[in-house]
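Read the figures in this text as sums done on the coordinates, not as results from a lab. Computed from a predicted model, the values in this text were never measured in an experiment. Cβ atoms are built from the backbone, for glycine too; each structure is taken alone.
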Structure P
Amino acid sequence: MEKKKLEIDSIPEVRAFVNAKEKYDELKEACKEVIDVFVPVIEEYNASLVAADKAVRATGCSCGPFVLMSVAENYDAQTLHDALGIEAFLRFGGSVEQKIELKVDKNKVKAAVANGHILPDVAERACKRVSRYQKPHQVEI
């Protein structure tokens, strides 16, 4: 698949972003002294938030503004099966499900399409394309 590059004005949302970024960059330069003071405070806030969240979650309790809302219990079926054996596992709430997982070798599918074994419209309907993009980072205040 060929990568195309469009002009900025061809997508209104991109034009709006570029305009907003220009305003942001101008403001950042005009208010450099304030931002130089503000940014380290924000970084400290965010770093301490992450650390406190991790520490509070490890206790399983609420603390200050970190409020424990609920606790969900989930049992690992494999662990119970291994510890109890199949008969007790089934008797005490376990079950066995068989799942069919279909997989495709995309190179073989492409070859089958090229050789006329799979219709192109069938292959197109079955093909899911995942695009990866690089984008500017969000600005957080």
Structure Q
Amino acid sequence: MGRRSLGGFLMADTDWVQVGATVAEYDHRYRMNPRVAFVTVERITPAQIVCVNGNRYRRDNGTRVGERGVEIRPVDDREVRGVVAKRTAERLCFDVDRMRLAMGRGETDALALLDQVEAAVAAARAMIDDPVGSGWTSY
């Protein structure tokens, strides 16, 4: 995503946005814990980008109309991918702990647990590689 200077501030260049494209709604209101949601662009007006969930963004800088700290970004943006990776890893840790608590006591149970963990890690890697295609809409 390109950025241009406007009065000393870096502003997003939204020329990359197209109708029907999936974009990332990057919410950094909580600095230590940003969130990402993926949404489709419904239409583009001269002044705004309108998404199917009803959220509107300014075309000149990509920020959400009426809210600070939320902006649209490409799905492959470095910070978006970082949030997806962090959230996916957190979800994986939770899932593995849940599997461990449900595990029996025998060798067969331990081997079955390892198989489940390997499958969960493979699924997490797939989510990080293709967050939009993974089926999750928010991280």
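Upon calculation of Kirkwood radius over Cα pairs in Å from the atomic coordinates, which of the structures P, Q produces 23.2? This figure was derived from P.
Tell me which of P, Q gives -17500 when you compute helix-only ellipticity at 222 nm (-39500 (n - 2.57) for each DSSP H run of 4 or more, over all residues; to 500).
P
For the structures shown (P, Q), mean projected area of the Cα convex hull in nm², for residues 88-127 alone is largest in P. Here percent of Cα pairs over 15 Å apart, for residues 40-103 alone was derived from just one of the structures P, Q, and that gives 70; the source is P.
Among P, Q, considering only mean count of other Cβ atoms within 10 Å over residues 72-79, which has the greatest calculated value?
Values: P: 7.8; Q: 16.2.
Sorting by mean count of other Cβ atoms within 10 Å over residues 72-79 in descending order puts Q first.
For relative contact order in percent (Cα under 8 Å, 6 or more apart), the calculated result is 8, so let me know which of P, Q that is. Numbers along the way, then the final one.
Values: P: 8; Q: 21.
Answer by label: P.
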